[in-house]
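Structures incoming, each one as structure tokens.
Read-outs throughout are calculated quantities, based only on the coordinates presented, and are distinct from any laboratory measurement. Quantities reported herein were computed from a predicted structural model and do not represent experimental measurements. Cβ atoms are built from the backbone, for glycine too; each structure is taken alone.
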Structure P
Amino acid sequence: MRGSKFLASTVIALGLITSVNTSAEKKEGEVTKSVKEDTRPNVLLLIGDDTAFGDLGMYGSEVQTPNMDKLSKAGVRFSNFHASPVCSVTRSMLITGANNIEAGLATFDYSIYPPSEGKPGYEGYLTKNTVAISELLNDAGYNVYKSGKWHLGGEARGGEGPLGWGFTKEFGILSGGSNHWNNLSMTPELTEAGLKERRIEPWTLNGKPYDRPSGIFSGELYTNQMLEFMQEDEESGKPWFAWMAFTTAHFPVQGPPELVDKYYKLYLDLGFKGLKKARYESLKSHGLISHSATEPPENKLTKVWDDLPQSEKEYQAKVMANYSAMIEDQDNRIGDIIRYLKSSGQLDNTLIVYLTDNGPEGLEPTNPSTGNAVFQKWIEDNFSTDFDSVGTADSINTIGTSWANAATGGLQWWKWFIGEGGVRVPMMILPPGALNGEYQRANEISNAVVSVKDLPMTILDYAGISHPGTEYKGRTVAEPSGMSIRPFLEGNSDIIRTEDDWYAFELFGNAFVISGNYKAIKVREGMFNDGKWHLYNTIDDPSESHPLEQKDPARLKKMVAIYDAYAEEHNIIPVDEDWSPFAAASE
């Protein structure tokens, strides 16, 4: 079946092109050009963290993102791009082009269903059953850099860090996140002693321990180190691949204070429901969801703004203002990188891809449905919960279910859930040279069906690298099911995936199949649904409010059969109907 097999790129691997530029003379008004012996494109992969479909300026948000807005006008924004509902699972597909279960991430490392632990595909870290594009790019002569978040292994649970996967230089954290101002962890160590103290988050620079300075925001540290990597190798004559993985806007919600005030009053005035409606209407007016899309219904897990006391409204508004400040800071850092590439003469020969890894974090420790009492007790014992501390290094906050629901605008649900709000996220691509103003698809918004598995295959395509298939350096690896987007980007096709190019997904016992504009989805009772399959047209109905199984039972039956075959082929372990991954995160 076409949807379950790798569709090889038609591009033939390029040989090394040796057009040497030995002169780097700079005239007034011109940029300095690096010595380049290899004209293959650089690849800048920008990864945001826990950010909603409606959170960015170019996706209709009130959050100021002028640098990303400029990039979006030069490239293509995708409005029907799907990742997974959690960080590490998305990253496993992003770096391999394979299904998450083929890469060892059929489970989320922070919340493992006990019967699945240790089973093949459920290791909780990237396994050698796949080959990473970082390895293939390294083999092909690229400099391969990682800065920021890894979250694919190398910690106590197992697996390897970036240097074990072909990266030539690396910096940052191995885990899923950390304090944005210092070296403290965002979560406790789940031991009696660990729950009574703050935990130090290990940082590394090129595989060695790094003493993370306090008082410098995470985005600044990550960006400056990435720029240093690039500058160190500027005269190497090699192209580079940069895995630039920000931890904004992942909790703890801590934003640069100079960016917070501009958002505070707006969120205090709008509240949860007001922001949800404003984002929904903005997404429609910008053509990012269908003009026929209906407003999402109320979510039963969210709070009513008018029921909150004034002090709680003010606290919540400040948390959300910090969240938006984190996103704006990320935009500023992207601007730093783009300016460097322009000044060094590398921008026109760089493929730029931006995505976020999943929807906004709805984990709310005090919420009886999606909360975690152990986590909340650790926060109360070790951090401040005062209004004045919000956003500082001495605080740990999440935006919670209600702001997360609001942030998605015309979608429903958020991180951890496979509803569109958890898995449909911003993504844009600028082919090399797009910023010269002549790209034919510039400023286009496309609702073409795209999977996160398609991005690594697109990167390999532009780099002129053929995937080895099922054998890599003596080990058997999964053959990718991602597809290159390059034919679409270059105007040779208006379709990326047809209905036959379906893709399936499962996590926490919840599953979906996407085939064309249709999505068959099943969510267990333990995650607040009925455990039955439903069918939606997610273009016409992005909030998944109008099920179609009664109108089109044959389509649903076909899609469920596709999933059943997928689950059997990959030995997916069934999950008890009432199991909660939120409670499991404290075990």
Structure Q
Amino acid sequence: MRGIEAKLSQALHAAVAQLPPPQPVPESACRWEISKELAFGDLANAVAFRLASQLKQPPQRLGEQLATLFREQCQSHGLAAAIDRVEVKGGYLNVFLAQRALVQILQDILAQRERFGVCPPQPEASVNLEFVSANPTGPLSVAHGRQAAVGDVLVRLLRSQGYAVTAEYYLNDEGRQIEHLGRSLRLRYLELCGKPELFPEDGYHGAYVKEVAAAFKAQHGQRYLEMPEAEALPAFMAYGMEQLLAEIRRDLERFGLRFEQWSSQRWVRTSGRQEEALQELRARGALYEAEEATWFASTRFGDDKDRVVRKRDGEMTYLAPDIAYHRWKFERGFARIVNLWGPDHHGYVARVKAAMTALGLPTERLIVRIVQLVTLTRAGKVVPMSKRQGEFVTFREIMDEVGVDATRFFYLMRTMDSPLDFDLDLAKAQSQENPVYYIQYAHARISSILTKARVGWWHRWHPPLERLSSPEERALIRTLFQYPVVLRLCATALEPHGLTIYLRRLAEIFHVFYTKHRVIADDARLSAARLVLIRATQRVLANGLGLMGISAPQRLVRTDEL
């Protein structure tokens, strides 16, 4: 119930303002977090630690002062009835909600439905989120799939918290890699025409190249057989990019992911933006000539060495269009610019930020997060990432084997900056060990109970929700209360991983409740209250799964006893 949590944050902020002498503390420091254990209450805040050094007081003593002021503010804000008690542990303020507030949570969930936990739009809070951005030189890899999952759920989370988000894909549609693709396609085409040439080591060797070459031959016949490479290469480059980009789009759409903006490296150059950016850097004294090349003096702006932007032969490095592209992002007026990059781009972060600093742009608005690699395992063994071994390595083939739901969830089971072990066998298992199946089964089990109970009849009984006072019932309601807080924390941290932890915990607490208490019992009024409880639980499970792009089935066939 975001309303109470937000009001409690306002009360705490007002309490901090009353400390002698008044301390300027941002409202964000007074936002509540979820207590790690129920024994420490429903909400916790550590602002006393932040102020202790400034006020030269021990955190515990300062926390006790804040607790007194906070209780007074709750009284004046009409929140006293929502709080059972406030405790201070080592400086942490721990709030325990009253039964009345817990009951209100259930009513809010059923009234707000899919809007529970969702914040109103904040037009000024605009975010550009660029992710995946794979070169159109082959199918999406396992690592690209993880970036797709993390990026898409992050877009959904930010939008749920009121941010205006533009999901963007940056297309590297020119340069040396595209030339390698064109040459590889031409050589496979020549093979199919019975006139093979030596295939280079740095060419693209995947089976998909042969498939695209065969499609090219079916369309054009032998028209390009005798044509010189220089003359034929543009046709192969254009055809290869078109076909492979179409495959990438199909895989992403199947995954439930759509980008609002597709930006092109070629457009950045042909639009003149690339040359404009370099001219501005030169005007600011950030470019110089040396060794017959043009260099960006990036060490002056925090990089570990200067970088070439134009080579001796006049060819631009990849840094040149990237500088122009990011400059254009700033020109579009986003409050935050977030890039999700693979670990092979780790060394690129400093040089891009250095370029934005050199251009006089506010680099604090540019956030780059690294999404680490994925290791596939089957039967406890690492799956070799090679087509030659007969094992899959593509994003599409993971979806084929384990399905979109499991693919999405398993990609999010670790923080993005941690390497991920993706257990293929576990992702397919229909058991409580498989977390996505376990969560979906909780939703399906509730659907079954509600169907048996003739959905909606309990409202005629004016359910006595205050009777939901057993430890298991209170634990379940407290966990439902945490949902909006989890969304806010995940969005603030730009890390969707916490949502997987929360949904798994909610499913576990529901199953504990279900094991110990009969929902439909002889006491009709108590049954009605418990039906409200599980209906609210089902709604939050569905909302959370929906934010992850995962289905919330009404029925599941299970192969073992959960």
Origin of the derived value 5.2 (distance in nm of label points 7 Å out along Cα→Cβ at positions 88 and 520; candidates P, Q): Q
Structure (P, Q) behind the derived value -16000 of helix-only ellipticity at 222 nm (-39500 (n - 2.57) for each DSSP H run of 4 or more, over all residues; to 500): Q
For which of P, Q does FRET efficiency 1/(1 + (r/R0)^6) of positions 464 and 496 (r between Cβ atoms, R0 = 30 Å, to 0.05), calculated from the coordinates, equal 0.20? Q
From which structure (P, Q) was percent of Cα pairs over 34 Å apart, for residues 248-487 alone calculated, if the value obtained is 29? P
Ranking P, Q by Cα Rg over 2.2 N^0.38 Å, the structure that comes out highest: Q
Between P, Q, which one scores greatest on distance in nm of label points 7 Å out along Cα→Cβ at positions 360 and 480? Q
Source structure (of P, Q) for relative contact order in percent (Cα under 8 Å, 6 or more apart), computed value 24: P
